[in-house]
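Undergrad: See the structures that follow.
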Structure I
Amino acid sequence: MSWIPLKAAPGSFNLRATLTSGQAFLWICDDKLDEWYGVVNAELWRIKQSKAGGPVSYYHYQTAAKNSDVTNGTNQPENLVDYFRLFIDLPSLLVRWQSSDALFAS
């Protein structure tokens, strides 16, 4: 089994907070391994993050019926990138919101 890094802006993605926020459903945490299991678009994924804001890695379980390339041409799994909205530049949005809203900045 080989873990593959999932590209997310450093410090801007907390896997545990995301999956326990009440907005993500049916992810199962293996507390002993600190890994999560979930199904996205009928595909089984295993993901982990060593520390909050640290690098995220994934493992994709291939099925015999569907042995297709799940990447979007960038060696990143399109299903996970879309599910976690990793294409959104959260750090730049935070800067913009902080500069335009005094309450948000504090």
Structure II
Amino acid sequence: MIVFTDETCPMRVACRAIEGKWKLPILYVLCENGTLRYNELKKALGITNVMLSNTLKEMEQEGLVARVQYNEIPPRVEYSLTEVSGALLPIVQAFCAWGETLLSLEETD
């Protein structure tokens, strides 16, 4: 039997990368819409400025989102998926499909 630690268990490492209330929804919105500006993400998610800002910073540091800032007036910042998070797309889409199944089960109760 293989014994994993928190640092060597692939499942735990993967779960840590996407843990938190907002990371998967952000990935899903970017997956469905492509590159978005900050306010577009905020509107799509119904999330506070502080939470969105903090989560995007974490995700950028982890290589899950790319942030591009344009030197324009007014300032423009866009967020998109990276190659790393792009590999998650089939998983995110399957997770969402599972969620839709759960919602339909709740509606029939």
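Undergrad: When Rg and Dmax of the Cα atoms in Å, for residues 22-77 alone is computed for each of I, II, which one produces 12.5, 35?
TA: Going label by label, the one that fits is I.
Undergrad: Identify which of structures I, II gives the largest calculated value of FRET efficiency 1/(1 + (r/R0)^6) of positions 46 and 86 (r between Cβ atoms, R0 = 30 Å, to 0.05).
TA: Evaluating FRET efficiency 1/(1 + (r/R0)^6) of positions 46 and 86 (r between Cβ atoms, R0 = 30 Å, to 0.05) on every structure, the highest lands on I.
Undergrad: Turning to a different aspect of this structure: For the read-out helix-only ellipticity at 222 nm (-39500 (n - 2.57) for each DSSP H run of 4 or more, over all residues; to 500), a value of -17500 was computed from one structure; give its label from I, II.
TA: Attributed to the structure labelled II.
Undergrad: If mean count of other Cβ atoms within 10 Å over residues 14-21 computes to 15.8, which of I, II did it come from?
TA: Computing mean count of other Cβ atoms within 10 Å over residues 14-21 on every structure in I, II gives 15.8 only for I.
Undergrad: Moving on to the next point. Out of I, II, choose the structure whose coordinates give distance in nm of label points 7 Å out along Cα→Cβ at positions 6 and 30 equal to 1.6 when calculated.
TA: The read-out was computed on structure I.
Undergrad: 28, 16, 12 is what came out when semi-axes √(5λ) of the Cα gyration tensor in Å was calculated for one structure; which of I, II is it?
TA: Derived from the structure labelled I.
Throughout, read-outs are computed from the coordinates displayed, never taken from laboratory work. These figures come from a predicted structure and were not determined experimentally. Cβ atoms are built from the backbone, for glycine too; each structure is taken alone.
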